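Chemist: Pasting the structures here.
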Structure 1
Amino acid sequence: MSSVISVSHLSKTYASGFNALKQIDLDIQRGEIFALLGPNGAGKTTLISIICGLVNPSEGTVLANGFDIVKEYRKARSQIGLVPQELTTDAFETVWNTVSFSRGLFGKAASPEHIEKVLKDLALWGKRNNKLITLSGGMKRRVLIAKALSHEPQILFLDEPTAGVDVELRRDMWEVVRKLRESGVTIILTTHYIEEAEEMADRIGVISNGEIILVEEKATLMQQLGRKQLTLQLQEPLETIPGNLNGHDLELASDGHELVYTYDSQQDRTGIPGLLGELNAAGINFKDLRTHQSTLEEIFVSLVRERP
């Protein structure tokens, strides 16, 4: 699969001396949903702003669908649609006019057919003559997406697209994003909702302190870094773990009422049968058990904490 965005040796140092990005190398594949995760101040906004041509890099190159974002700014920028986190719209303009105006900003000829399609795809057709001030927050966010799609970009950046919207509308937005991907648009998503990335993304990138610390297929990431735990609810609490069980990755929880065994579910042998046999031999009985797989949020927190 070819790269639609290619970032090479990208760095950004602001006038204050703050080094926001440090030698970033990143390729985003055509037609994928790529989730960029990172704590506040990690460099997500700076990276997106440089790719979208809003901030100049200090060093390095960025290609958007083959066009250099500095040397071929207009061509590169025309490949990209950006949906900002802030709800910045002309409150007293109609939906139709504001989306049509955005298309004209990129030098595109008027296309009522395309604007109609975009509005219908985003369930905005019935609101086309409404002034933006009359719309709900969720509908305004859909208008931002419509504006970003008005000039038919190949790449769409969504910066916290569901921030401040309710759960039902968030699900609707996820469906919109999937349909956009099916139409051939590459989606780059930043989000604080880790479950959003877990639900939607094909690949995950994690940025911390201005550096990309990991880029991986979501499924592979979950397999490689996700731990699985078996929790045994004991019939009688333990004060300590018996010495004959030291060969297992065990810990006591819930004031000794639970014994937690951590293992790699991808291994041929989990060690569970042997553990249960040793527990029985030691006279340790349990009344219930449950398993737990690490979530993407737990993996993300673990990765960031490991960085200096």
Structure 2
Amino acid sequence: MEADRRFRAMGTDVHVVVHGQPELLDLAQAEVERLEALWSRFRADSEVTRANEQAGAWVAVSPETAHLVDRALRGWRVTSGHFDPTVLGDVIRAGYDRTFDQLLDRPDAPVSHLRRGAGGVAVDLVEPAVRIPLGSGFDPGGMGKGLAADLVAARIAAEGAAGVLVNVGGDLRALGYGPGGEDWTVDIDPAATGLPLARVSLDRGALATSTVLRRRWRIDGRPKHHLIDPCTGEPADRGVVAASVLAAEGWQAEVLAKAALVGGLDVGLALLHQVGATGVLVDEVGTLHRAPGFDRFVVADRSPAPATQEG
């Protein structure tokens, strides 16, 4: 028996599919919302907000938040800084100073005193605590969605579901059996056109898409988006408009997708090859550039019905 649920959380659309034990949907939604309460920089009482407000000092946090920061630092290191969780000041100056649902065009850029970071957050995993560099700010961004998909999928599987798929705004983690006892099939559709770039099959693993094709706004008439190039402090503009990555875990796929888009075509494809992941990048004229190994995940038939993975 399969059951699914769609709801809003983490500023995006969430889709959970459970194969066996559909009553676990309640738990899945509660877990997503619990993690949002811990990690959202838009909540005054979240642990991420508290750590940012007390920058320069060690701040006790939950194991989940320490885990989030640890994974963000790993992502920074493995991508040689193309993924940087400490560019919050640049994100705000680009206009992303409120939730996506509240973003709007404006004549002037918001002001932020935060400097550009360098991935320099400290984390203690033994006695869970984090320390944000003074004058900097931590923003998990999409990586928090990927990690949430990982944690919730693992929790639902541990509760006895035969299979579970958790999609948090385009960051997707699959475990176990899909509908009909088959592998999970997912359409990659970063621009939400209804005409997917590809359909892929997942036994277990993750898929994440980063894109500048959606969620855009203007400041003084100039287009802006939320994917910051740490080298410039400006929205990324290196010729890649979407990157979809297949990896073992959701947080990894998200980190690599963002780094590939920010780094550009050559850097992005080289990074995927280096870490043993795969995926597909889309350039400004719509050409698809497949990393080695991507085609073995692509399926031609259109049954069973897939989930839709949007950026």
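Chemist: When Cα extents along the principal axes in Å, for residues 126-269 alone is calculated, the result is 73, 30, 30; to which of the structures 1, 2 does this value belong? Write out the running numbers ahead of the final one.
Modeler: Numbers: 1: 73, 30, 30; 2: 51, 47, 28.
Source structure: 1.
Chemist: Could you tell me which structure in 1, 2 was used to calculate mean count of other Cβ atoms within 10 Å over residues 70-77 as 14.8?
Modeler: Checking each candidate, the match is 1.
Chemist: Given a computed value of 0.05 for FRET efficiency 1/(1 + (r/R0)^6) of positions 14 and 238 (r between Cβ atoms, R0 = 35 Å, to 0.05), which structure among 1, 2 does it belong to?
Modeler: Going label by label, the one that fits is 1.
Chemist: Given a value of 24.5, 79 for Rg and Dmax of the Cα atoms in Å, point me to the structure among 1, 2 it was derived from.
Modeler: 1
Every number in this text was worked out from the coordinates using simple rules, so none of it is lab data. The model shown is predicted, which means the values in this text are computed figures rather than measured ones. Cβ atoms are built from the backbone, for glycine too; each structure is taken alone.
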